[in-house]
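Throughout, read-outs are computed from the coordinates displayed, never taken from laboratory work. Keep in mind it's a predicted model, so treat the numbers as computed, not measured. Cβ atoms are built from the backbone, for glycine too; each structure is taken alone.
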Structure I
Amino acid sequence: MPDIEELKEIDATLSDEEKRENAIRLAFNGNRGRFEEFCRVLADNIPPDTAVVLGGSSITGHNHRDGRPFDADGPMTSDLDVTLVGPEAIKYFSLEGFWIPGIHSHPLKEGDDGIAPTLKPLRHKLQAIAGGRPVTIQASRDFYYWIREQWLGTPYLTLIGKLKEEE
């Protein structure tokens, strides 16, 4: 079993370029064009002034809880964790779709389409671009995502825009 604290220390040193290359290699089978299309489709389907971040094992190569590698349960078993960051993105989710109402949503995934029905077509399109790999979509406020990184050590890769704290 990997040492989780050691992995967190390594994760903290990853550059954005390393996270991006991990995502392309792991989640898109090295296909940079599909990764770029994934980002374009996101950019074309989000509200203005909304950032998009990718988190989880696709950018680090391992699960943050147990250290297991990306796709440890077989090909295409790990998902892509997409978070829309900003006040307009929060509006996509119904009240029952939140961990913290108005601040941080549950992930929209298969079977949970009722918590953010307008995002269902986008999620399905992203999954197709990712070759059928599962995609989850959450929404958060800028400050919450910044706290997750700074205080909890949860790494992320900004795909689109900037979080307010990055400016």
Structure II
Amino acid sequence: MTSNTETILIIFVALTGVAVLLQACVLLAIYVSLRKTAKSAKSAIESAEDLKATLLPMVHSTRDLVERISPQVITLSTDLAELTASLKKETRGVSISAAEIMERISHQTERLDAMLTNGLNAVDRAGVVVEAAVTAPVRQVNGILAAIKAVVETYRSEVPRRKPNSPNGQDGAGI
């Protein structure tokens, strides 16, 4: 009887261990996913910084060139002014692109958060279902075992025997 209970207890402990292992795997997957997202965000920021570092010196050198040549050639300065204007547009475009990249990163982070939340909620629900599936049969088996034990103990115990009653209502001592 105790070996059945121990077997059930071992099975329950094993199922609990498997659930904990599954949860650890999910958490490891979350960690790896977040790490990849952080790396991609970092590389996007670094590329935007590189682009900014490349464009700013160009803008400054173009401005200096316009100042040096403008007294000598007016038409050339007009062309350079148009070039400067187009570079400013490109700089704005880069800023807009960087903002779009950051928005996409934010969207992906929210999406990842929702996926992880749903995954963890599913694991939690699975744990509740497993617990319910294991607890109910264990209770039923324990009830059945208790009933069998009570029946066996009832048949094993001695029943006190009564003395037979005499037909005239006396206990037979005085006849």
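Laid out as a table, the results:
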item	result
Source structure (of I, II) for distance in nm of label points 7 Å out along Cα→Cβ at positions 98 and 154, computed value 1.6	I
Structure with the greatest value (metric mean projected area of the Cα convex hull in nm², set I, II)	II
Among I, II, structure where distance in nm of label points 7 Å out along Cα→Cβ at positions 58 and 130 as derived comes to 5.7	II
Structures I, II, by Cα Rg over 2.2 N^0.38 Å, for residues 74-137 alone: label with the highest value	II
With helix-only ellipticity at 222 nm (-39500 (n - 2.57) for each DSSP H run of 4 or more, over all residues; to 500) derived as -10500, matching label from I, II	I
If mean count of other Cβ atoms within 10 Å over residues 114-121 is computed and equals 15.8, the structure in I, II	I
